[in-house]
Structure P
């Protein structure tokens with residue numbers, strides 16, 4: 001073989017190996033809607049036939065689910081150990097007692113303590129949900145000197161949004177994830193996940209029609225979001241946005257999750273910083289679903305919801321694992337897997353239900369950004385998965401399929 005030919009072959013092989021050699025991956029696990037009621041005397045029904053607001057998470061079931069998940073996460077387990085846990089809101093049960101302050105405080109503390117026991121060596125990021133307010137359901141983040149942030153500190157968190165409390169160093173190398181900035185009065189923050197990847201946690205309860213907030217509070221958060229995205233663009237960073245209440249309408253009945261004017265303002269920001277934003281992570285509906293945000297210029301953005309660990313809305317208990325990939329250009333969500341928890345006789349089991357690429361990116365196993373698959377997906381493609389394969393509620397009663405899209 002001539003030397004020139006040999007050199008050419010070596011160069012081709014090297015060029016093929018470079019992307020893999022420099023590719024970075026981050027896996028993280030999402031949980032939402034525990035809705036713990038530690039005073040509840042009846043056990044949570046694992047496979048309900050529909051919505052039941054009294055079917056919250058009891059203390060015993062929470063312990064059993066925690067043990068099940070803990071046993072199945074780690075090296076050589078069903079779920080490999082994640083880099084961090086993202087909790088997407090609604091720690092507290094639906095039915096408050098006659099002492100609502102104590103109810104919120106006790107259940108928040110017990111749930112966050114339980115999550116830390118479930119993942120003792122893994123950072124936990126905590127997003128505010130509408131049931132987590134001390135004031136009332138859909139109330140303010142901070143009320144009468146009390147907030148979920150303060151209770152998180154009491155439960156062992158070193159920072160109310162990030163359990164480890166690690167702060168980012170603006171000079172020199174930081175340990176990730178680390179807190180970059182925060183507003184502990186109104187419940188939003190920015191956490192750096194890697195050198196060129198950040199997560200912006202929003203208080204989307206503030207944008208709900210069921211919440212009344214001073215306009216200056218709304219604008220404070222919107223300006224914060226724009227400032228963080230502007231900085232991300234300047235530094236060529238990729239961004240994930242995490243929040244409890246998704247933007248858009250509810251496929252169940254067509255009702256608006258957000259105040260219309262706030263939604264329009266938010267979607268304009270999403271369009272302006274489309275290249276930076278790699279996806280929106282939300283919860284609230286308890287369903288395994290996602291929405292396609294349609295932006296001008298035929299741009300699509302995915303809003304990916306994690307189904308509840310509690311089952312009040314008719315879902316099987318569920319968690320998700322997301323994979324982020326950086327091939328040297330930008331970070332992207334390359335896949336996610338949904339895991340369902342079911343009960344066979346008296347035994348709890350956790351199994352992989354499906355992964356996004358396998359289910360929705362047909363004939364494209366090499367996909368590195370699941371947002372590129374969105375244009376080919378319809379509401380009917382995802383409807384059968386809403387309740388996480390609960391046999392007692394196999395087909396979600398979606399009266400507004402058009403709400404699959406956010407415009």
Structure Q
């Protein structure tokens with residue numbers, strides 16, 4: 001393909017602009033077709049889905065999906081009602097996306113602009129790519145790099161007409177029990193589209209958080225209390241269960257969609273850091289499959305239950321919360337991000353998470369098991385990208401993003417740092 005001289009590289013933010021989640025970034029060279037990097041969904045305080053800005057499917061060459069969380073893949077099927085687009089993703093992300101999207105369609109009380117057939121069309125037209133293997137989507141060359149966020153997650157490296165872009169998606173720069181840290185050493189890119197979720201936060205060392213968490217669990221269970229651990233069904237639940245397997249000797253149960261996710265994860269050992277721990281924790285701990293099991297757990301003493309949803313917006317975690325929250329011997333240990341205006345955030349800030357739950361008397365504590373890099377890790381990525389000239393910050397609240405932007409300008413020494421809003425297009429000559 002001959003180079004088109006003088007045309008402009010365009011990066012348009014369709015979602016995730018000055019907000020966390022709803023990730024959707026469109027790349028375009030000159031007047032060519034777009035390559036979509038993620039196409040996710042958010043939910044408002046009434047739990048209604050909020051979709052990214054729309055592109056005509058005829059203007060899209062294809063997609064590359066960073067990982068299977070709904071805020072990155074949840075809107076992608078809506079593009080498949082009229083066209084068949086190639087969608088690059090890891091095999092793990094494809095398998096997990098099917099589970100997550102089917103559940104989204106099943107439980108959504110609101111009209112979705114797609115059906116299960118559209119979701120299946122997306123998966124049928126996917127290009128399964130291993131890490132560090134190039135594949136072509138129209139005029140774009142796409143390569144996936146380990147992002148260290150959840151199993152199968154990827155940073156997306158794109159080359160078009162000699163211009164190189166790195167999109168981090170959600171990224172983590174430390175090893176966890178579930179996944180190895182992101183692989184960004186020696187990457188070349190003129191443009192870095194980077195998440196800024198924790199662009200003003202320094203996470204404590206993981207080993208410190210793990211010790212504090214296990215000590216707290218033992219403290220509650222040794223005194224006869226039960227511990228509820230609301231956790232995201234994909235990623236966080238499996239990490240916590242692996243930690244409990246290695247460091248806690250008591251009764252542990254898991255409930256919700258966690259079991260379905262387990263079934264997928266064990267099928268792709270190449271994407272798991274401590275595969276043996278994942279398998280052993282699944283076999284050692286008890287999956288809750290019947291209402292009678294739930295009743296026995298809340299009536300027991302010294303038990304631990306890991307249950308979705310991580311922000312207490314639904315799922316079996318609400319069942320346990322309503323029955324364990326009034327006893328000060330019990331505890332609710334939050335290990336996931338708690339978005340504003342969610343029951344989990346209300347529990348932390350006000351002690352009253354749900355209308356039908358009074359003030360919680362159980363012990364409440366939050367532990368920083370983030371699967372997103374803190375500010376030091378994010379800056380380290382920017383420092384290591386070779387040939388970097390432009391940074392575009394997405395997936396962050398405005399105040400955090402502005403502080404992160406200032407740090408990049410001061411520490412990395414770049415003048416071209418953007419924090420676009422949704423709908424805004426960044427032009428790079």
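Computed from the coordinates by the stated procedures, all read-outs in this text should not be read as laboratory data. Computed from a predicted structure; not experimentally measured. Cβ atoms are built from the backbone, for glycine too; each structure is taken alone.
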inquiry  = So if we calculate distance in nm of label points 7 Å out along Cα→Cβ at positions 38 and 286 for every structure here (P, Q), which label has the highest result?
reply    = Q
query = Quick one: mean count of other Cβ atoms within 10 Å over residues 102-109 came out at 13.0 when computed from one of P, Q, so which one is it?
reply = Q
ask   = Thinking of P, Q, which structure, once distance in nm of label points 7 Å out along Cα→Cβ at positions 30 and 110 is computed, gives back 4.0?
value = Q
request  = For percent of Cα pairs over 39 Å apart, find whichever of P, Q sits highest and give me its label.
outcome  = Q
note = Value 0.00 of FRET efficiency 1/(1 + (r/R0)^6) of positions 190 and 318 (r between Cβ atoms, R0 = 25 Å, to 0.05) was derived from the coordinates of, among P, Q, structure Q
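Supply the structure label, taken from P, Q, corresponding to Cα extents along the principal axes in Å, for residues 150-293 alone with the calculated value 62, 33, 25.
Attributed to the structure labelled Q.
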